[in-house]
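Pasting the structures here.
Every read-out reported here was derived from the displayed coordinates using simple, explicitly stated rules and does not represent laboratory data. Quick caveat, the model's predicted, so the values are computed rather than measured. Cβ atoms are built from the backbone, for glycine too; each structure is taken alone.
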Structure P
Amino acid sequence: MAEKNKKTILYLITQSELGGAQKYIYDLAGNLKDEFNIAVAYGEQGHGGELAQKLRVIGVENYAIPGLKREISPLSDIAALINIIKLIRRIKPDIVHLNSSKISILGSLAGIFAPKSKILYTAHGWVFNEPGRNHGKYRSLEKFTAKFKDKIICVSEFDRLAAIREKIAPESKLVTIHNGVEPISFLPPEEARARLMSLCPAPPEGTAKGFTINAKDFVIGSIGNLYRTKGYEYLISAVKILLSNGIRIKTVIIGEGPERSELNGWIERLRLSDHVLLAGRIDNSAELLRAFDIYACSSVKEGLSYTVIEAMLSGIPVVATRVGGNGELIGHKKEGFLVGHKNAESLARGIIETMDRPGFKEKIGVAARAKALSEFTLEKMVERTKAVYYSLL
């Protein structure tokens, strides 16, 4: 039950499956629930989503919004808008904190009917930078609904500058606050690899082959939902290039999502079933990062990647595409390697260069860990976000 002497924050997000934006909400809600009245509302996956389950564990009030889904659907979107307005009027939050592009639009429109609530939006990477989207339409919608927002947090300076360049909102409304992560208890390399091996599926009955990892294998890892924005088809193609050049590697992709079937088909067509594993969702997957020799981020669009920060904290070298805030996380050949996006050959070259320089590989891993510990902490993210809240109250 809400306490009268506390201000109320309502977080809105489109989906309740666990991704970067959901982790962001969970971290803020968990760290601010003693200082504010916190409520979270979400659409797709509803109460069954992992975010919803985690919120219940820490005692944060949460709601499902009927009709709210990621894809555009006029009838569902109208229903979702009405339900958001009803929820805002019932909770009467001091701040409505929007997360995800769809809720950015619907939540801003709903805010018109709740003039006493301040509207804050965190852009986890602008949707008009996302492949396969109608860029002009989303750019226009973001620009229009920005008029109803009191402040916009960008998780990278890249996105803040993009918003200024595209004239999404006045510069005075925009602020950059990098994502941050809390300390992680990484498993030692041998233990992490043993656990990873235990999760590899057994080969089909009657066959001798299947994906396996042994202690001497060079293993590339990646963690993320199986969305098109993650560019996993380019990572898989890069593995084929490496194998064609006589470089023996194994690759494990941890995560689940709608692209699984297509990615599995691509793995089979390239005859990589013995070399690439879609491991599915694994709880506390960051603990396993030291099972990998290299962490690869093949994304074609990013805001500020939590998994890259976690990989930096683990001390393993990172090869990442030069998109979104990746260049703010790692300097090229300083804390990792930056490569071209939508380019399997560039990704393969970055992996080869990292493999061929073992001493340098350790050096950039140490530098990356030091930078993550200094600049990308959960404590900094929470304090800077809280400062924005108080500036609006």
Structure Q
Amino acid sequence: MRPSPEFAELFGRPPVVEADAPGRVNLIGEHTDYNGGFVLPIAIPQRTRVQLATRDDDQARLFSSDFAADGVREFTIGSEAQTGEWLDYPQGVLVALRDAGLRPGGFDARVDSDVPLGSGLSSSAAFEVALLRALRAAFALPIDDLRVARLGQRAENGFVGAQVGIMDPLAASLADEQSALFIDTRTLDYRRVPLPRQVELAVLSSGIAHAHADGDYNARRYECEQACALLGVGELRDLGLDDLARIAALPEPLDRRARHVVTENARVLAAVDAMRGGDVDQLGKLFYESHASMRDDYEVSIPEIDFLVDLARAEADVLGARLTGGGFGGSVVLLARRGRAGAAARAVAAAYNRRSGHQAAVLVPIGLSPGRRG
């Protein structure tokens, strides 16, 4: 590993380990993971990197390039306290490790990331997984990649206060850029599903950040729990399309929340079949149907995101588009014809920037090998 001058300037010595983890874009399967359902994420090129050196005491000192104005932040391992700021994520990781019977010592760490914050691309999970990988290497912690994902989720659920599902840390820990990761979040079985060669993906930020710890996200999870209680099931995964009449009898808005989850699970399975069969038109149709369900039934979209999807629909080379991530802002993923993803995404962003009062950015043309960029 090449020594980092920045690390040495901060901490007076070089790092001893370096680890990283990718952000992700979810192709389809939104708000299904905490309901025991199916998801289909893929890794993105942007990554979070952690350089780390061990200490002889119980202090954790961290610097994040995303929050450089904060300087080096510090806490005592074993005396973590919520701050409501980015330091809660590494503190949550240490608490999750301790709860699992693992006690790394003190450390200095420098965090650098090009995963955009608040864009629905799982910057927090990439941070947690990268830090866990660095701690695993530095302190020889006996945790495999699956356990790393579970610990990342526990950090966010238990300490940060965001009731996220297992998808984001699993994607950060296991996904790659060549294939989507089809995950059964109930069993944690997963399979890699190659993206059809006729298409490419792009991700556009709406310019409006979201925050998982905000109340709307947690409220959706609570609504799903209420729906389960009224329907007499443990998880909405226990229901299928044949149960939609029962779901329709639920009070508002629980009927629509449950309908989204059940139909979204069916769309994920259909998307896997479409990808394996090379049916890219059907895959694009499922993207649009998923977005409509998130907009109308789950109510996690916002007008700016809907506008991006409408602009994408008007592009001849775009086969499908949808909100990706938890919602209330964030990003849109586009499914475009091979060789045209970049150009289509730039055209959508330009039209949005002229007409919306916000600034979209093309964050990720995914899976575009050299010579194939749109």
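Here are the numbers:
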read-out	value
Relative contact order in percent (Cα under 8 Å, 6 or more apart) - highest-scoring structure of P, Q	Q
Origin of the derived value 4.0 (distance in nm of label points 7 Å out along Cα→Cβ at positions 144 and 184; candidates P, Q)	P
Structures P, Q, by mean count of other Cβ atoms within 10 Å over residues 88-95: label with the highest value	Q
